[in-house]
Structure 1
Amino acid sequence: MKEFRIEMNDQPGALADHCEAIAKEGVNILAIVAIGDGSASAAILTDNHTGTVAALEAIGAQYTISDLKSAKLDHRPGALAGFARGLGNSGVNLKSLYVMSSNDDSATIGYTTD
């Protein structure tokens, strides 16, 4: 799976413009985080890499693509902290992190690194 990190203008409708372009290509957004405060960006996971590229290219979007890695963590306090500390101690810079699913026993996370 790929993560698309999109840079946008911090103005009303900017996120909608990008999401509409992706939907127009028949692509489903599986996960998203968007932040705006002077500058705006969104990190998006979709079900169709090629369609997402086509959508973003069609509107002249500024974006980068990263490979999404995954890990399964025990569902207990401190599991995510231990995972993040292990990466940090290994000199790996965590760029993004998603909780993809969870149940009573475990959580599956998706993440990108430098």
Structure 2
Amino acid sequence: MRSLLYIMSGLMVMGLAYWAYHENYETQASLREVRDLHRQIGASHQRLNVLEAEWAYLNRPDRLRDLAELNFDRLRLLPLMPDGFGRIDQIAYPGGIVFDLTNSVEVSSDNAPEASQ
């Protein structure tokens, strides 16, 4: 009876040792995967920073103005001017949509009060 207890205890210790060994390797594999993901995230952040810098470079107002002038015949783009904006009640909406403008705020420069000196 005692020898059976020793054999069972030995098998249990070997089983627990195998389980711990297996968990150790799974943990190491998970840590490698996390490191790889962190590396990929860092590379993606660097790529995003480069793309944002390129976007800012390509959207410079002087460059866009020159492109609009070069392609005026094809695109018919005009520069933004303060008198190029209108009021919402000047827009003809299809289907008879009507907006209640009683509590609206005037933001156009047409009716701007002159600065008192």
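Read-outs throughout are calculated quantities, based only on the coordinates presented, and are distinct from any laboratory measurement. What you see is a predicted model, and the numbers here were worked out from it, not measured in a lab. Cβ atoms are built from the backbone, for glycine too; each structure is taken alone.
Descriptive notes on the structure:
- Looking at percent of Cα pairs over 22 Å apart over structures 1, 2, structure 2 comes out largest.
- Computing mean count of other Cβ atoms within 10 Å over residues 37-44 across structures 1, 2 gives 14.9 for structure 1.
- Source structure of the calculated read-out (helix-only ellipticity at 222 nm (-39500 (n - 2.57) for each DSSP H run of 4 or more, over all residues; to 500), -8500) within 1, 2: 1.
- Parent structure of the calculated result 4.6, given that distance in nm of label points 7 Å out along Cα→Cβ at positions 53 and 93 is the read-out and 1, 2 the choices: 2
- Taking FRET efficiency 1/(1 + (r/R0)^6) of positions 29 and 69 (r between Cβ atoms, R0 = 41 Å, to 0.05) as the criterion, the largest value within structures 1, 2 is that of 1.
- Each of 1, 2 could give log10 I(q)/I(0) by the Debye sum over Cα atoms at q = 0.12, 0.16, 0.19, 0.23 Å⁻¹, for residues 5-60 alone, but the derived value -0.55, -0.68, -0.76, -0.86 comes from 2.
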